[in-house]
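Heads up, there are several structures right after this.
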Structure 1
Amino acid sequence: MRNESPSRILVRAPNWIGDAVMCEPALRGLRAHFPKAEITLLAKPAIAELFIAYPGIDRRLVYDDRGIHAGLSGKWTLAGLLRRHQFDLAVLFQNAFEAALITWLAGIRHRYGYVTDGRAFLLTDPVARPDRATLVHQVHYYWDLLKPLGVTGSPSVPALAVSDDETRAMDERLGDLGVGPDDLIVGVNPGSTYGSAKRWLPERYAEAALRVCRQIEQQQGRPVSVLILGAKGEEALGNSVAERLTVRSAVLSGRTNIRELMAATKRCTILLTNDTGPMHMAAAFAVPVVAVFGPTDWKTTAPYRQEASIVRQPVDCAPCLLRECPIDHRCMTGVTVDMVTQAAVGQLAHNVQPSAVAHHPPTVTGHSPLQGVTVFLDRDGTLNPDPGYIGSPDQFELFPGVAVALARLTRAGARLVVVTNQSGVGRGLFSSADLDAIHAKLRRLLRDAGASLDAIYVCPHHPDERCLCRKPETGMVDQAVRELGIDLSRSYLIGDHAKDMELAKRVGAKRVWVTTSEHGELARSESGEAAAVVAPSFDEAVTWILGDAGAQEQGTPVGEGTS
């Protein structure tokens, strides 16, 4: 398959929510590697719901193994459905025998997956499973499956998205439960559908949540509520936690579908949780997590690149991977309230700064000249000095005035989206985790000034890979359009280099060239067709955009030219 370009790909998703979230970077990598292929996701109902409107796939097929696809006749019905789609490649992220059997019955020419569960003879392209003696995180387990197909590099952090309508609906629902729109929220997920062995004690969750609420109130001086999450059947567990609280709380245990659970999880300021699907959801929304681990292996299923989030009591019998503890549950009873509280304080100090704005961007009220407008931002040389390769947060600082200028755009209602080439990852000069830490600092610096980024898109590839996301290629902007619903006819791009202007030209955004880097002379000599305006500072670039957008709203076009 490495030398072929399949046109129709079937992807069999994992069955558990946490596994599906950890599989998302591999799904994104498959999309990037086969950009022209039609990709269909085959998944059980909950997982199919998780990936509604996901930009990396073209179609979802639901595997209803408790309904129409139950039993042998149901498998044959499903195979017939797949056969009609004429897939030429099946990628099996799900490890079970039946995943290979169904694709074999469907007559899919290339069936690609790990050699697991005795299914090697059903695979045309079997891949050896990683050595059990060498533990790898599940994110890498799924990513590494794609390497024989030619996928290179390292996986990114899992990412999920909910729509603006889903966010508004959850805010309204929480409002009906007494949780205000400006409340900071301590999320608590005390259950686990896997089994009771993974559950920390509910009374300790309640006490830890109270302590974390007090900590946030002292730091922020703002209202704090507790939001209790859980699956169907965990209603009593959620209520038992709520009954012990002396602060405002809302219980959603058993009362949400997958999309609603995603929106609720995203709304949290921090989540206290067991090793469960919502833990991975929160991490995928960049919500700080404190995860209590007992019988499961934190090295393989912890929130990816959030090592500081793990709380555990090392005992000889863990990880045992059992659903029910046959002895005294020492791995969980050994975890104290102080341990969880201390971890939460550390996460809050790293991710939530004093006097920060609300967790989600503030609602723009009144006259908003840039409502519906998106401003794409280059990073190095535009927002910050460019010394070469920036590999740690200590090396990263904004140009003077940038944060304040971006706050003007935020207040005007604009969306702010960073698009940045970071080939240092592909060159091995720094890791994706280093880059995440740098961007966490970027967000904090902007947040302190009242600015808010809607998204950061990164091309981590080496230039020799000839990817479709490295500027001036349009891949990052294309992804932003799919995920954020951007209207490119009402967009701008601020950059310091000709490749930024070329990208803007390709996607139809207005081009604003700032001369804040060593490329300034190039801007002056080549501007002409290259830019709508050449600005000597970032603040002047923002001033021009505010004026141009205001004039456009009033129906008065602003002429293009250099300043």
Structure 2
Amino acid sequence: MKTTLLRFALGAVAVVGVTAGAASAQCPAADAFEPNDDCLTATAVTPGSYTNLTLNGPMVLENQDFYSISVPNGEIITVDLTFATATGDIDVYLYDSTTPNCGGTATGDYLIRGFTGSDNESISWTNSTGAAETYTIMVDAWDSDSDFDCNDYSMDITVAPDPCTTAVDDGLEENDACGAAVALATGATASLFVSDVDEDYYSISVPAGNILSVDVSYSTANADVDLELFDDLACANQVDFSFSAGGAGNATWNNTTGAAVTAILRVAPDVATGTCNNYDLNVAITPDPCAGSDDGLEDNDDCASAVAMNDGTTAGLFVSKTDHDYYQFVVADGDTLTVDILFTDALGDLDMELYMDNADCVADVNVAGSFSVDDNESVSYTNTSGGQLTMYAHIYHWQFDSSADCNVYDLVVTGSGGSAATPFCPGDGSAGACPCGNESALGAGEGCNSSLGFGAVLTATGSASVANDDMVFTLSQARPNQPSLLVQGSVAIAVPFKDGLLCMGNPTERLEVVFLDGTGSGSTTVSIVTEGNVSAGQTRYYQQWFRDPGGVSPCGSGSNFSGGLTVVWM
């Protein structure tokens, strides 16, 4: 589909269009202006209406129509073509004396072109050369239109004074150059005027840590109004621009230099749409919300400084385009880590990546990512490595988001924390000798040997989250059909006691009596958090004490202990 490129004239003389005659079924005969097939044979014309014109082939057949016309300085030429596109689409080009090879292979030199995909074409151009100018008009059959070989058309030409040359300027003149910029205050300034030969420049003082925003509004009947912002007095470093269309535009700059800066605003008409216009400006300077203090988990700006996080919600975190956030999680084998960030997208779009380990974090190789354009992001990953993983999340502000440079968010984590509990104090001699040489097999993870010839094993499932409160302890390989007792301690020790090692010290808590089944196994059912009176951040130690009666226990005491478990509560 072709795009319309028009240059609208201000106050052009009204022209009554002349309807083209019915297109001929066959290619019509040459019109009275032929041969006018190139620049050298262009037909001299004057303003007026021309009917019964004929175009007998597309560009590839080199049978365009050329016309020349003189336009006084400061006047606008407007060319309107009328034709039936059902018979064939027609385009119009305008050239001046600086493009002597108009047409043929030099169509790229044109000043302006009308090439809409619907009926008719219209172009306008102002002669601002300072002297009369002879322009060349080329009418051409669109060379990609396969529906026709020829067409006929009418052409209307008007030449009228450009009102921009006589318009009254605004009261802020002369501000026609960067060095002559006029100081502009915040708020609205109305009824300003700009033209292609009289641009406007304004200076605006922007304090450090503030955002400058300039809005322009203007009539769409006249030239589009463009803005350029510079952060230096020489107008050498452009920091933003607005090549607007549709009656409004905006340019914005964030002063992050650490000092007050005088910014320069340039205002100019888009000469492709006209040579002048009236416009209004509105200037706002507001504190940069991204220049405030960061959250309490800083500085977690890279993989090496990632903050260790556990299950739960952490609210009110802050991230910006220049200050990313990194977090670290321990994930047990078989567990699924899910990380959610909750935010309002209107304040800035955030994205997230999840890395399997530190090496992937440094190399920026993610195993999961979330980059939606809607509010919130979520990533999940199931650890099937066969061992515990230390994973990383990278949270950042999307760099191409123009709505904002920073945002706040809530971090929600589930499935982290690694193993629910870590074994310690085994009865294999590595933590100290058992009471009567009844050490279990080295590395078996058992307590000291019972009358069964091996030690009991204590394991934990669930999470170490106080909020989840789902920790369950299970004893196995103990004497069948006997009672046992789960004990919690506040310090780690390794002291021979009864037939085993006592692995925890005071203060201690007796949490639950568990009766073992025919295999010597049993699990807790009470709330460990409640019975143990534990809080997030505390480390506690656990063991199961079980009966080994009948005078057959290795040391003859009638009871024994499993190995110990350490739990860091979150």
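For structures 1, 2, calculate mean count of other Cβ atoms within 10 Å over residues 68-75 and state which one comes out highest. Could the numbers behind the result be given before it?
Working: 1: 12.9; 2: 17.1.
If we compare mean count of other Cβ atoms within 10 Å over residues 68-75 over 1, 2, the biggest value is for 2.
helix-only ellipticity at 222 nm (-39500 (n - 2.57) for each DSSP H run of 4 or more, over all residues; to 500) computed as -500: which structure among 1, 2? Display every interim value, and only then the final one.
Numbers: 1: -11500; 2: -500.
Value -500 for helix-only ellipticity at 222 nm (-39500 (n - 2.57) for each DSSP H run of 4 or more, over all residues; to 500) corresponds to 2 out of 1, 2.
If log10 I(q)/I(0) by the Debye sum over Cα atoms at q = 0.05, 0.10 Å⁻¹ computes to -0.48, -0.94, which of 1, 2 did it come from?
Only one of 1, 2 returns -0.48, -0.94 for log10 I(q)/I(0) by the Debye sum over Cα atoms at q = 0.05, 0.10 Å⁻¹, namely 2.
Hey, distance in nm of label points 7 Å out along Cα→Cβ at positions 252 and 428 derived from one of 1, 2 reads 4.4; which structure?
1
Any idea which of 1, 2 comes out highest on mean count of other Cβ atoms within 10 Å over residues 180-187? Walk me through the intermediate numbers first.
Working: 1: 20.5; 2: 14.2.
Evaluating mean count of other Cβ atoms within 10 Å over residues 180-187 on every structure, the highest lands on 1.
Just so you know, all these numbers are worked out from the coordinates, no wet-lab data involved. This is a predicted model, so every value here is computed, not measured. Cβ atoms are built from the backbone, for glycine too; each structure is taken alone.
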